[in-house]
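These are the structures, in structure tokens.
Since every read-out is calculated from the coordinates, none of them should be taken as a lab result. Worth saying up front: this structure is predicted, and the values here are computed from it rather than measured. Cβ atoms are built from the backbone, for glycine too; each structure is taken alone.
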Structure P
Amino acid sequence: MKRAFVLVLVVLCLLSVNTTAQIKTDSLFTKEQLISDLDSLKNTIIASHPAPFTFCGEEAFMKAYDNALSSIDSVVTLRDFSRIVARFINVLEDSHSTVDYGQLSEMVFSDKDDFIVPFAVYRKDNEANGLDYELLIVRDWEDVLPRGGRLLSINGMDVHELYDLSYEYACTEGSATSARNMVASGLLPYINGIFNPADSVNYFQVIPPGKEVAETYEVKGYQKKEYKELRTQRNKLDINKWINTTYDEEHSMAVLKLGTFSPPSSRKLKKHLKSTFKKVNEEGYKNLVVDLRGNGGGSSSWVEYFYAYFDSTGYNTPNNVISKNSELAMKRGKGITNPVVKAFVWLFYRHDEDIQSFKRFREMPIGSLDTVYFKDKVIHKKELVFNGNAYLMIDGMSASASVDFTNTFHRNKRGPIVGEPCLGPISGTWGNPARYTMPNSKLNVTISTIRYNYDNTFIYVQQAIQPDYWVKKTAEDLHSDRDTQLEFVKTLIKKK
């Protein structure tokens, strides 16, 4: 199994606990300090990223850098500088090179009296009412807001203004515009906390489903300690939901939900997959639906392991990886150069192409670039491999390793893909992001250190992988808690 090359979408840091030192969003920095930070960031990107100009071109990169410089006044707050950095680094169109969202979430609580309002929205493009889009309520912790309702403002601030701010921070991969919209929606509670500070009670103006007049809802805000305690409790309740299979006898269908390719328990994932495919085959289920919606990525080894259940000849991924060695990359993989680790690798992994390739990358001279190719497949017992009708559900938060799975599912014509475009193109993605801290502002970003390719053409496509059936959620579906995409899959099964 592939162990060395891990593709983790930085969006997964949305709900992570950042371990860096707390810094206040209203901290002031001089122009000279921030110009120095931007210069160090630019140089680090060029020195560390395997191909920074692939999607934007060097001219656009330098223009974005110049625009960032010209945006700095004599004195700038950390909050405003984070916007400048986000606009600059997003020119790369690389979902692994972005501002550190974990730190961004911590910036909400830059003062002990700060609050956050946890809620989720769904962007629905709609020009019929004169707007480019609407933001529909998905849920909130207190279950006060009407699901499917159209959000207008929070504490008097127009939600479109907040969303536009959030969009500046949202990462993308190539031209995955609709996916970037979903990332922006996910960031909105943090952007609201930073640019429109919440209180113990917050006022949401919403037009409920089926109505035309807005109503005001009071929503509780949480301070840091209470928020993190409740979030931990909620995560524990959801701990068993990252891998789950349900069965529908009416449609002879099994739905396998995989929430991450970076499982909290490898043993549990292996056991669950084996038991699911054994049951599906032995009990004669004709249809198997894979749900990767919201799966932000993880290890390519699990993509390889998972997809091998759909192909009796086995599966190998990636075709190749390009890595650039740099001081930043060395910090991320410094353990492999430890004498004890090297001895352990020599004793137990001398024939493992993945570990040996990773070791080879870290032993290259600083600044050098190299490519390794992979051929070893994962092959499961034939009686466990599913040969029936397969379906795949994706959305804009299906990213990184999920894009890898979607790509091979699409290329092998394994079955219909339903949902919304994922966060990545058909040719490959970036990966192994390393954290870089700017010296003066202490603002964190992540920068990719490898390029992960799905074939050996080395043609980099910007267009996001499109579903065969683009199925968007509706206000009515959100209100009734109806799974829009799954219901669509059921109609495909009935037709078949």
Structure Q
Amino acid sequence: MPEEGLSREQVMSELKAYRQEDPDWRDGRVFGYVFHADEEAVETIEQAYHMYLWENALDPSVFKSLLKLETEIVAMAANHVRGDAEVVGNFTSGGTESVLLAVKTARDFARKNKPQIKRPEMILPITAHPCFHKAAHYFDIDVVTVPIDQQTLKADVDAVANAITENTILLVGSATCYAFGVCDPIEALGKLAIEHDLLLHVDGCIGGFVLSLYRQLGVDVPAYDFTVPGVTSMSMDLHKYAFAAKGASVVLYKNKELREHQIFTHSGWTGYTIINPTIQSTKSGGPMAGAWAALKTIGRSGYLEYARGLKEATDRFVAGIEAIDGLHMMGNPEICLVAVGSDTVNIFALCDEMKKRNWHIGPQPGAMGIKESSHMTIMPLNVDQIDDLLVDLAEAVEQVRAYENPAMIEQLKTMAATLDVDNLNDDVVNNMLAMVGVGGGGLPDDMAEINAILDALPAPLVDRLLTAFYNDWNRYKE
């Protein structure tokens, strides 16, 4: 902290300098992270956000307009996924908070209605977002992971059915999963939920908003919303394909009797009475006002126009990938999330080569028999870039055909087999980080070797290494 405050010009100058190494997402070459509408809508969203920047949504009895905004947002979201008048929900900071709340609700619902369960379990396909594992970690719930269909990359319903026990409290399906943009068989999962008297949460954080738009355009999309018998809750981000400013999401419940288990209330202390429907207590009204403004400004017709462009761009991308020797689609994407794999080309090297060409696409590790892939989230900023992207992908494939994984992978795999991950000391962890190539708390520009090594190691060991790396990386250094 400076002894004397800096001028506005100095502060802005420093911030601009800090941003020099960040990618310029406005050029449409970043396939993830930022979801952006047209400039006219963005201006309105930003003005609404700033109007409520300082208002506190802690107590809706004080800033009553925030309660009105929240209930209107939830009503619009519930209508979008065909919820009836009984559906309720809350505005949250993002998909992770929405999921955390849904899992916490399932746990507390089970405590009341199935008190015989002492070690609650939830069943997750391996494609379920890691925030469900975070929720299980936070709320002391056991996770049972099940495989997916190797061809469709969707949840294996038979595997889910076989995993249900007397301790199961929650089934989870994605609409769509982040990794491959495919929708789990929600109808079949709903039948299982009804048959076994279980709750079913549909994670529509990234796909729920788009699927509804596609359906309204006449696209044949899988059943996934509140019209599916057995669905008891849903999560849906508004700061993704509703183009609200971050962080904006909703968690929705079939009725208020279920949502009651989400709410935390405490009056037994010396201060004000706490009634928290979400994990956050104090929170700015800015994101809520921005989300409300996005929905009101863009409107149904505007969103449908965006969806039409996204669908066309995705179809063009899929056709283009099929024409590139060495690449193939991972599954059949049902929205504008796409994943590309290869049997002959190193995907991690391909991602590095594309970054050198100023394209930012995400590498995805392999898991449980599913090979590694590269992920792209197609957005309005990207739709005019698809043809150029495909040209560069074809050229990049030729550049990396000869790439071979580092020889040390087998040595590290042998070493990993002898390690007790839960009891690794810091010296061993630091030595392994150095061997992997990320010792000293920094990252190289080229990540192919590091990603290939991490992809080859057991997940618990990778988690231990990456936790240690981040713990050293994320601290102030002169």
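Taking 62, 61, 56 as the value of Cα extents along the principal axes in Å derived from one of the structures shown (P, Q), identify that structure. Clearly, the read-out refers to Q. Could you tell me which structure in P, Q was used to calculate distance in nm of label points 7 Å out along Cα→Cβ at positions 64 and 280 as 3.8? Among P, Q, the structure yielding 3.8 for distance in nm of label points 7 Å out along Cα→Cβ at positions 64 and 280 is P.
Each of P, Q could give helix-only ellipticity at 222 nm (-39500 (n - 2.57) for each DSSP H run of 4 or more, over all residues; to 500), but the derived value -11000 comes from P.
Calculated for structures P, Q, Rg/Rh (Cα atoms, Kirkwood Rh), for residues 80-375 alone is largest in P. Structures P, Q were shown, and Rg and Dmax of the Cα atoms in Å, for residues 200-447 alone at 22.2, 70 was computed from P. Computing Cα Rg over 2.2 N^0.38 Å, for residues 304-391 alone across structures P, Q gives 1.06 for structure Q.
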